[in-house]
Every structure is written in C-alpha cells, then in structure tokens.
Structure 1
Amino acid sequence: METILAFAGSAIFQVPLTYRDRPLAGAESWLVGTMLHSVLGPRWVYDACADPTYLAALTASLMLDKPQAEQYLQVEGKLELLSHSVFVQSTGPKQDAIPKVTAATPRTTAADTAIETSKLHFLVVRRLELAERPVGRLMLTGTWVGQKDTVKLAAVTEA
C-alpha cells in the first residue's frame, strides 16, 4: 500500500492505494485498475479506503502512532535507505491497544471519504486543506518538502 499526493493546479489530493495479487472480493467498484509488476506479476490496484488491510494500517497509525514505512532502493545488490519526502504523525495519545476493525463501505465526496465500522469512524481527507490548522483529538497529520505547516490527512473517532 502507498499514499500518493497528487498536485492539480493549486489543489493537492491524497490518493491512498493498495496493491493485491488477486481481486479483493466485494471491492469491485473501488478497483482503480490492474498492472503488471516486473517482479511480482499481475496486481489489482484499489482505492485503499475499501481495503481492510489499509484500514488496519490506518488504525495503527492513528491510535498506536505507528510510523510510516521506510523505503529502500536496491543499488548494485545493496539496499540504500531513501530519505523521507513526506512525514506523518498522530496527534493523539498512544493507545495501549486498538479495537479490531472490519471493512465497511466507504462514502466518498469530493473532499473526503468517511469509513464507518461498528467501533470506529474514520475520515480520510482527499482534498487537502493547506491553510486550515488541524484540530481534533486523534488525527494523522503530515508535512512534506515545501509544506512546513502540518496538514490533516485522516482522523478517527469512537462510534
């Protein structure tokens, strides 16, 4: 899985994606497309908001303050750590444990995607608001090269 920031004029959009080795049952309407990976073979690419694996990772990021993944580049048979271009962090206190979340049908607007489960309600911001100061108890915020002020990426509340 990965999240892409897409710049379109003055707007910035957050595009979370997951890649699977087979179709994800029940997520046909969230399929972005298919691709052929040079090493891994065929991949089905989904809008991550409909993927339970993404929902579990988002929960861990928000509630356990799990850091973003490290990225490596293989150069002459050796892995080199790449520097981060985007930095994410949770604003809330780290929880001792998190509830298990199951997939739910997301609802998307032009600005965000709401994902409701029996225990938690998530909001994934699609159109990022650069001038708005993030407020809230449990949020995932980010900064990147050229954007020193934090930007709200996602939030979670208990149901």
Structure 2
Amino acid sequence: MAISVGDRIPDVKLTTMTGDGLQPIQSGEALGKGKVVLFAVPGAFTPTCSEKHLPGFVVRADDLRARGVDTIACIAVNDAFVMGAWAEQQGGDSGIVFLADGNGDFTAEMGLAFDGSGFGLGSRSQRYAAIIDDGVVTELLVEPAPGLDVSSAESILSKL
C-alpha cells in the first residue's frame, strides 16, 4: 500500500554523492526537516526524466524556494555514482539534492515501486512528486500513466 497524505516518510539509508565522495544519509535526515519537495524518477538518464522531469525542477527551483521550499530533492533507484554523474550532466549547481535509493528500500517502504523488468530495468520507482513538511507528506502526486503531468514542477508549484 502506498504512503498517504498525513503519513511520515520512511527513515531508511540512502546515499548521495558529495565533493568528498559517497555519503550515506538517512532519508529522515535528508527529507525530514522543513518544507521539502521530493520528486522521484524511474531512472537517471532515461528520456522523460532527463528531458522533462528534472529540467523542470532545475528551471523552477528559485520559484519553489520563493514559496517556502527549503529542500528540493530527486530520488531514483540508481546507485550514487549514476546519480552523481546525472547531476553533473544536468547542471550540478542547481541546488537540488540527488538521493540514490540503490536497493530500492525507500521506494518499497513508500509503496511506490513498479516492476520494470520487462524493459530490463528491474524494480524501479514510480514517477511522483511529494510535498513534505517536517517529515510528513502533505501532497502526493503519483503519475497515473507513463509520461509527465501531475508530478511536474509546475504541478507542485500550483500546490504550494
């Protein structure tokens, strides 16, 4: 069952890439303080994720912060090396936190995994965006079909 509005986010180990290399971080630490916009993608470097979803948040980052967002984070079931390379390729100075859910633990506990093995992807995250206030989900926008609509930066802006 998927996480719902009013639920606290799971607290599991994630990884992020820093200037000093791999850094383990608990999801509660990364996403549990202040107003957070979290968006999840099925995979770094995949077409919709790289051409539309992430770029929308990069372009709208200042607008989100102007509406009180403290942290903008992107998460995917990829390893931290892939997420770090994707962040660099997409303009690493955006201020977006890239979180690697390499084993899919966060995604599974959120109840938002899907089986992409038919496409050679294995278990991946559904595409979604959430607004999180001090660790509690206040908005959850899960894409009902492939593509990008309800989880876009513009959609999140309309909810703030």
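Throughout, read-outs are computed from the coordinates displayed, never taken from laboratory work. This one's a predicted model, so the numbers in the text were calculated from it and none came from an experiment. Cβ atoms are built from the backbone, for glycine too; each structure is taken alone.
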(message) If you rank structures 1, 2 by mean count of other Cβ atoms within 10 Å over residues 67-74, which sits at the top with the largest value?
(response) 2
(request) Please state which of the structures 1, 2 yields 13.1 when mean count of other Cβ atoms within 10 Å over residues 27-34 is computed from it. (result) 1
(message) One of 1, 2 was used to compute distance in nm of label points 7 Å out along Cα→Cβ at positions 11 and 59, and the result was 3.2. Which label is that?
(response) 1
(message) As an exercise: percent of Cα pairs over 17 Å apart, for residues 43-82 alone, calculated from one structure in 1, 2, equals 54. Which structure is it?
(response) 1
(request) Of the structures 1, 2, report the one carrying the highest value of relative contact order in percent (Cα under 8 Å, 6 or more apart). (result) 2
(message) Ranked on mean projected area of the Cα convex hull in nm², which label among 1, 2 comes first with the largest value?
(response) 1
(request) Name the one structure among 1, 2 that helix-only ellipticity at 222 nm (-39500 (n - 2.57) for each DSSP H run of 4 or more, over all residues; to 500) of -7000 was derived from. (result) 2
